[in-house]
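Where a number appears in this text, it was derived from the coordinates with a stated rule and is not lab data. Here the structure is a predicted model, which means the values were calculated and not measured. Cβ atoms are built from the backbone, for glycine too; each structure is taken alone.
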Structure P
Amino acid sequence: MSNVLGDKQRARTAKEKDRRRDSIVQSALELFLAKPGALPTMNAIATRAGVSKGTTYIYFDTKESIYLALLEDELYDWLQHIEKQLSYVGGDEVDKLVDALMAFTERQPNLWPLASLSHSVIELNIDSKELLSYKTKLAQRFKRCGKAIREHFKLSDKFSEEVEPMLMQSYAFILGQWQVCNPPSSIAKLLRGPGFKVLQPDFERVTRHALEQLWRNFIDEQRKHEQGPGVLNRLFRRN
């Protein structure tokens, strides 16, 4: 990786500091993708970025803080893309949502490798204040995306508490499915035989189908709740 701002060249302006921070983050991502499943050391990240270990600590307290920043950016982009796609008119409403949920396969291939280490590795070594700030912002982004989904399906405000958990459930399902379908390379080698095909489902096909069924059933159920009492009352009045 080319060094944008050498370590001996002090970052003075806000723009230069952002460039150096971005260089550190990008270097951390490159190292992680080279050997996914484990976080490289701060020393390795600093070397890759062409800065000293001490300089790296100016911007991030721990290596986990770097990967939390990466994960935060990936999740925000994912949720933002869902909101944007739902703003377009036309097409089957559930298919459009599923397409938006699954767009990461081409747009953000690094999202789930990072998310798979979130609870077990990354968040365990994050300062509680920093972690709380991250969780608070993430919850707000999920709520915002949930609102976009509710408006997309033209559900009333009273269903906001139902839609947001469904979005979180979709996130959890995709993450779990990704982990099943993408074992570490050492394990994947053991599963190449035909007898293990059942343990290697087609991620795209299975995940998309499950999400479609999940959301169709959910939307049908919410609309029944929303329309049910009024329909029943009209039927009784006719009789």
Structure Q
Amino acid sequence: MRKIGYFLVVSFILLGTVSCQKFDNYEEPQETLKGAIIDKGTQKPFLTETGNNGVRIKLMEYSWSDNPTPYYFTVKQDGTFNNTKIFKGNYNIEPEGAFVPLVLKGGNGQVLTDESITTDIKGTVTLNFEVEPFLRVEYVGEPVVEDKKITIQAKITRGTNHVDYQQQISDVYLFINGSSPYVGNNNFDDRYDKHLSGAAVNDILGKVITLTTEGELPAGRTYYLRVGARIDKDIAGAKRYNYAEVKTVSIP
């Protein structure tokens, strides 16, 4: 009798647990938001790094709440984005990166300018954002290989005249790796990269600088490199780099 009673008690507990379960019966998100980040001054793609310290898209879904929790997804290295898993709804959409924010706020929090976009996402929505980068990084000539080192020249200029984004350059890097064209502050080989900071970057704006990899690069391999620079300014909690394009170099 004790065994039968125990069995009945356990059965009622299990049945009660099952009856109280809630199941997610929402349809899987299947709307698409795609587009590109464009340098307003050059009309060229805005180059970045992959991951949260590159460019990310901030979504605020106002069809769900008047005070929504932000949802983020990241932009590709070439400045394009394509998210195919978004719920249908009304969103405010704002990119965040190494450029003048599209939403500027004053000292007391008031909105000074608002160029973010609020729109319904249903089906496929394509949006391109034109931005003013903090810095533009351009190559002068092509990489040169000598004595198992790679040397490249570059010029760094301001990408905006906005007075709040004229901070001193804090870092310049020649990033390099031998495994992937996805190269930048998120993916580089610190045995060979070249880093300039402090006094070395105090007076380089508009001038041609020469960067050479450190050490000797192993021969018979292909390397991916790019120059990045950043100013002493936080955007969404990170000091983000502006980049030139990736160069591919083989060491014979």
Consider the structures P, Q: one of them gives -2500 for helix-only ellipticity at 222 nm (-39500 (n - 2.57) for each DSSP H run of 4 or more, over all residues; to 500) as calculated from the coordinates. Say which. Q
I have 1.8 for distance in nm of label points 7 Å out along Cα→Cβ at positions 45 and 93, calculated from one of the structures P, Q. Which structure is it? Q
If you work out FRET efficiency 1/(1 + (r/R0)^6) of positions 53 and 213 (r between Cβ atoms, R0 = 35 Å, to 0.05) for P, Q, which one comes out largest? Q
Match the computed value 1.1 of distance in nm of label points 7 Å out along Cα→Cβ at positions 77 and 141 to one of the structures P, Q, and report its label. P
Ranked by distance in nm of label points 7 Å out along Cα→Cβ at positions 61 and 157, the structure on top of P, Q with the greatest value is Q
Computing P(r) over Cα pairs in 10 Å bins from 0, in percent for each of P, Q, the value 6, 25, 27, 22, 12, 4, 2, 1, 0 comes from structure P
